[in-house]
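Some structures to go through are shown next.
No lab work stands behind these numbers, since they all come straight from the coordinates. This is a predicted model, so every value here is computed, not measured.
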Structure 1
Amino acid sequence: MIKYFINKEIDSKVNQWTIEFLIFSAGFKAKKVNKLKPDVNFYYGNDIGEIEIVKKALIIKYQKNISEKLNIDNQNLLQKNEIDFDIISSTKLFLTDEIHNNLAISDFDIHNRLKFNSSYQNNNSFGSTPIVNYYVMLLTKCIEDKLKLKSYALYPKKYKSVIILSHDVDEPFRYAILKDFNSRISNLKSTNKIKYCWLSLRKKLRKILLKGEESYLNFEQIIKTEMKYGFNSTFFFSSKSKFDKKSNFVFDNSYDVSWSDFENIFSLINTKGFEVGLHSSYNSPDELSNFISEKNRLEKYAKRKILGNRQHFWNLGPHSKNTLKMHQEAGLEYDSSLAFNDSPGYRNNVALPYHPFNNQNKTSIKTLQIPNFIMDTNLITNNTINEKNILEKAIHLIQELEKSKGVASLNWHVRMAYPNDPKLAIYGKTYINILKHLSSKKDIWVTSFENYYKWYCERRNSIEALK
């Protein structure tokens with residue numbers, strides 16, 4: 001067990017949260033002690049007298065203005081045998097996103113997502129490196145060497161990293177907007193009625209000229225291909241369409257999970273051991289009731305408990321921490337909505353799960369945040385790009401995840417995860433090539449969010465049971 005003590009000058013809930021994240025991720029049980037005794041084996045502070053009392057402990061010295069001297073050199077971190085910088089404040093800056101506190105509104109897009117070009121990661125040229133993971137690896141090494149404790153494994157069996165396969169279900173029916181036209185138009189405001197008529201006309205013309213009515217409907221092919229390699233994945237469904245009250249007509253999906261078309265799809269996903277998750281609506285951050293009603297509705301039609309969520313468009317609203325808190329209040333066990341939309345990489349510089357810190361009530365949010373690192377449209381930004389080059393880029397990102405012993409999600413939309421549609425074929429071919437590559441990587445556990453979350457809970461319970 002790690003008994004940690006924080007000097008009273010810097011003792012705070014957020015520092016406790018950061019230390020406990022690091023110690024737990026390193027594979028040890030953490031216990032805060034408020035009275036300094038010689039048996040304290042982890043000390044954070046600068047008091048010389050206190051350090052003398054616990055001189056056999058692992059000492060982390062506090063540094064002011066850490067953002068000006070952050071250690072973001074992963075190779076240097078791998079070579080270190082001691083912690084000679086403020087690993088606590090460094091981790092806190094990234095996980096709380098304080099590193100981006102002084103950005104302007106223009107650094108975010110219309111969907112409240114941080115632009116990669118404005119990020120600390122891009123400005124310091126380490127977008128594909130989850131630097132917090134290297135802090136955890138260094139801490140693990142130092143605890144094992146100095147305190148002679150054995151860490152609890154990050155992953156089951158002999159896996160060294162995890163890639164979670166996931167699919168946002170955006171418009172799986174190519175012409176869904178044409179269905180139930182008369183009943184749907186009656187629910188819309190006047191301005192949206194005009195837009196709907198125009199969109200429907202365009203879709204009708206495309207249907208006549210291009211056909212391909214089922215070219216986006218790739219559930220069977222995706223499941224079959226992933227099962228071929230012993231993998232499974234999570235499908236995130238919208239349970240509120242653009243025609244429902246309080247929805248966003250421009251950005252929300254057109255389909256309705258109550259349609260009979262989905263009965264066989266949900267049955268296939270459930271019987272094959274795959275997962276259904278919630279793809280919460282664009283306006284869901286407006287109020288808690290949205291998450292509750294959308295989760296309940298999806299559970300009704302999918303005929304299963306919904307554990308996790310991903311925001312549509314990665315849109316967490318203008319106050320992301322409030323949205324993350326609503327995830328907890330809605331009973332969601334995990335979320336995977338923190339990501340860069342315009343580039344691969346790690347939004348909060350971490351490829352490990354964590355419970356975000358709620359600065360309002362100074363506690364952690366119970367809903368687990370699981371990072372993303374690649375999405376189809378931020379890996380492939382040009383349809384004419386060479387397939388070989390795309391795969392090499394994906395393999396490089398996967399190798400970086402392996403080096404950091406990380407866990408992160410790969411997000412490939414259903415309509416793009418199999419080469420049925422000619423215009424989207426490059427995405428489908430790339431996804432299949434990535435699966436082939438992953439099948440050769442025996443140290444990587446490729447699975448669904450549900451399976452990984454079950455392991456996370458098992459690991460957490462085992463660590464908490466340690467003495």
Structure 2
Amino acid sequence: MARLAICATLFALLAHPTQAQDISVTPLSKINTNAVGLITPQNAGLPANFWADADAHNISRLINAQHHHKIPAARAFLNRLMVTELIPPTETAGDVATLTARLDWLMENGALDAADALLDKAGATHPDLFARWFDVKLMLSRNFQACAPLKVNQALSDDLSTKIYCLAQNMDWFSAELTLVSGKNLGAITPERAQLLSYFLDPDLMDEGPEPKIQNNSSPLEFTLREALALPRSATGTTLSQAHIDLDDAAGWLAQLRAGERLARVGAIPARYLDALYSDNKASASGGVWERVRAVSKLKQALASESPEQICTALNTAWHEMGNASLHHVFAEIFAESISIHNLPEQCIQTQIHTILMHPNFGLYLFDLIEFIPDQTVLRTILSGDFANAIPTTPIEHAILNAFTTQPPVLVSPAPAILSALSDTTNGTDSDPRSVERLITTLRASGFETEAQRMALQYIILDANT
């Protein structure tokens with residue numbers, strides 16, 4: 001009976017996939033700007049009225065409080081909220097605060113393609129939307145598209161730097177120079193930005209003038225100008241949105257690997273993309289990313305050999321190396337299916353199980369390994385739904401067990417409660433266990449039992465592997 005209960009739970013988890021493939025199409029004339037999305041609520045596993053009873057500015061504030069959540073299932077859930085076509089919260093006519101908050105979250109997390117698709121659907125008809133349109137297009141190296149709306153409607157931006165750049169893109173060099181001079185004289189453009197624009201308009205000036213200072217936290221425009229002028233980057237590195245430029249072959253393999261790991265870690269690119277980067281060549285050095293390239297290659301070789309001993313050794317090594325870069329979930333998406341079919345030695349059974357459980361659709365691969373999870377562990381009881389004999393051994397497990405064995409409260413407005421709980425647990429397994437308990441409880445109270453189970457499993461696995 002316990003096995004049947006576990007199987008039923010696994011099928012329930014698979015009933016609401018974390019990633020939907022279908023994209024809805026709505027006539028432009030019927031679009032509510034704040035409601036635009038790329039996925040229908042049905043395909044996303046979300047109620048269409050998820051935001052409906054909440055205040056728009058409160059929701060915007062709570063979305064802006066979300067950063068890089070360290071639990072993959074939590075990030076995936078947030079991503080679904082940002083890209084799904086939901087009834088918008090209560091708003092003032094003409095207000096786009098909810099959509100801009102969603103776009104800012106996607107951009108901060110490097111999800112440029114999703115942000116770009118949302119903007120294409122909403123249109124850059126509002127100054128706040130044009131500002132995001134301009135930044136996203138620049139980061140995707142679509143420079144002419146970035147300026148297209150401004151050419152039609154100059155009122156979309158009062159930023160002189162943006163106007164100067166777009167005048168140059170439209171080959172109106174005289175107007176660009178004149179606007180730059182006027183902007184400098186009026187103090188409307190910072191000296192650093194003015195210097196970059198001057199060199200961009202006339203690169204020969206760089207032979208005589210000083211090199212622009214290296215800037216931390218460059219805006220998309222400043223980053224674009226510096227890249228165009230081949231100027232050095234900040235020592236603090238690039239943002240996730242800016243990292244996309246290093247996926248280009250021209251950046252070199254090491255830069256591609258580093259950017260690929262950063263973006264795959266937050267779900268901005270698929271795991272298979274990083275897998276392809278790892279496979280592009282052979283590791284030419286040691287340490288850091290090279291150890292992960294080497295470990296992934298050895299695991300693939302071991303899988304090809306079908307030797308349980310070789311697979312076991314390579315699996316443990318690769319799991320450890322990927323964990324050093326917080327890439328356990330990416331590793332799982334790459335290898336869960338291929339390792340699930342092998343009967344491996346005892347010393348790597350736990351790694352095999354943890355790898356599979358970190359996969360979004362782990363129920364497809366776990367069945368034959370369930371019996372290796374001890375009955376009284378919280379991990380096993382989450383899968384079975386029977387917590388009567390669970391024995392928690394860590395603060396995280398205690399918190400999660402409490403969340404599943406306590407009657408969830410009745411929530412009048414689930415959306416703010418969920419966003420608040422997510423922002424309080426951004427640090428993943430380093431979060432206060434009481435906040436983790438509140439997150440799982442809030443999800444269950446809001447009807448997101450599947451998401452609660454997924455996040456709980458990942459909290460336990462990642463806590464055990466830190």
Structure 3
Amino acid sequence: MRKVFLYLITILLLVSCKRDVSKDLTLKEKYKNTKLIISFHRLPESISFEVIIKAKNNDNIDVKINDVNIHSNRGKIGQLKKIAKNEFKATITTNGTGEYKIVSSLRHSNVKASKTAVVLAYVDENWDQPEAVEGLVNTKGWEDGVAVSSNGQWLFIQYIPVPIDCMIAGDPDNELCTKAIGPVEAPYRPDMPGAERVLPDGTIKNECPSLNFYNPPFPVPPNSLYGFKRQKDGSFKEPFPIYFAGSDGCISAFGPALFSEAKNNFLLFAFDNPLVEESKSTHGDLYALKIKLGKKIILGNFVKNEGKIFLKNFNAKRIGNPYEGHQGNPHHWKDNNGTIFVFYDDENNRKDLFSTHTDSGILSERWSQSVKIPSPISSQTYLEAQPFFDGKFLYFRREIEILKSKWKGGNFSEKDSWERPMLVLKGDGFSAKEKHILGVGEPTIAKIGKKRELYFVYIIKTEEGTLDLNIGKVNSR
């Protein structure tokens with residue numbers, strides 16, 4: 001009798017398993033042409049947010065709510081609700097600033113999608129939920145100096161495969177400087193200058209052989225600008241380097257921006273030529289170079305001749321009015337009369353914002369005298385940097401927060417032309433805990449249809465205690 005009972009139980013289990021497998025295969029087949037799309041919506045006056053999951057397919061298949069899974073690496077997930085056909089929503093109650101990776105999948109299928117929300121301590125109510133830029137932009141390395149084209153089709157950054165802590169410490173023997181933690185090859189960083197100085201185990205050779213520069217007293221990790229092309233899904237891929245050849249990645253431009261006029265594209269950037277004698281150096285200067293987008297851009301060539309180093313084929317045009325001081329992070333604005341204004345900063349010395357203008361085109365040799373953007377924007381107490389003017393507001397970084405000031409009309413150099421700055425984005429400040437966001441900077445804005453996208457750099461404190469700089473964006477409400 002016992003053997004008969006066990007036999008019957010075995011048969012029932014086999015039948016049950018067969019039904020489950022059949023059901024799994026049915027769901028896998030049912031959803032094979034389905035795609036999940038995740039978006040975020042920040043709750044008003046809150047750092048919590050909603051996750052909206054849309055299931056798209058061409059087969060008019062009705063996705064059941066019980067087949068939709070959702071996971072977050074942080075916070076508390078509320079009940080998943082159906083808000084329309086193949087559209088679902090859940091609230092994420094956050095537990096502080098940081099990156100919240102949301103993963104959604106369909107049960108018993110290979111359909112999966114993910115997106116990372118960037119939760120900040122404060123977001124201006126004109127803007128929705130910040131998120132990490134998708135694609136091949138963000139890595140474990142140091143992404144900085146972000147700039148987006150006005151139409152949102154091109155994104156530019158500065159990239160170094162070590163944490164910023166390496167450069168802050170300034171010790172080439174520091175373990176943060178001797179190992180690359182970010183990629184130096186495709187697909188993320190193809191044709192990276194200086195990649196040959198990174199050994200297979202990530203060890204960085206701290207030298208610049210092409211420049212006869214060995215055993216420097218400071219770190220010289222590979223360094224390059226990169227451009228990316230926007231994809232149909234809004235991510236940025238197809239990276240291409242922008243660099244000086246013959247420098248082993250030891251010398252780089254910084255503060256990139258794109259100026260487009262008719263069918264012509266010009267890269268604006270800052271550059272401190274190390275070959276200029278210190279007594280004659282103006283530190284960082286501003287330049288413009290006509291470029292072709294989407295492929296490798298060589299700014300110039302450093303070459304050796306009879307033991308000396310020369311910069312050849314540097315065809316960029318110096319712009320703005322020369323000043324015996326540092327100039328960096330240029331961004332332009334063109335008024336209705338065709339006058340081009342270039343806003344820039346001096347992070348090294350004056351720690352304020354400035355502007356200059358011309359009526360003769362971006363490559364003009366005739367620029368106005370630079371003027372300081374006055375108080376209440378530039379201050380004696382804080383560092384103001386990384387300006388971006390959209391014709392209505394001047395966005396900028398003050399220390400580790402992003403602010404904006406409304407232009408009331410009039411001369412940019414007059415105090416009465418500007419309203420008191422208002423906070424746009426901020427992190428936790430220098431007291432940030434591990435996995436929390438310390439600060440933000442580098443604001444630039446693109447317009448996509450009727451919406452605007454604000455791109456920025458955010459600084460997250462890692463579990464190891466280092467600082468990781470990544471690129472984020474936030475859509476207008």
Value -17000, calculated as helix-only ellipticity at 222 nm (-39500 (n - 2.57) for each DSSP H run of 4 or more, over all residues; to 500) from one of 1, 2, 3, is from structure 2
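Which structure, out of 1, 2, 3, was relative contact order in percent (Cα under 8 Å, 6 or more apart) calculated from, if the result is 20? Numbers along the way, then the final one.
Numbers: 1: 20; 2: 17; 3: 12.
Derived from 1, not from the others.
Quick check for you: by mean projected area of the Cα convex hull in nm², which of 1, 2, 3 is greatest?
3
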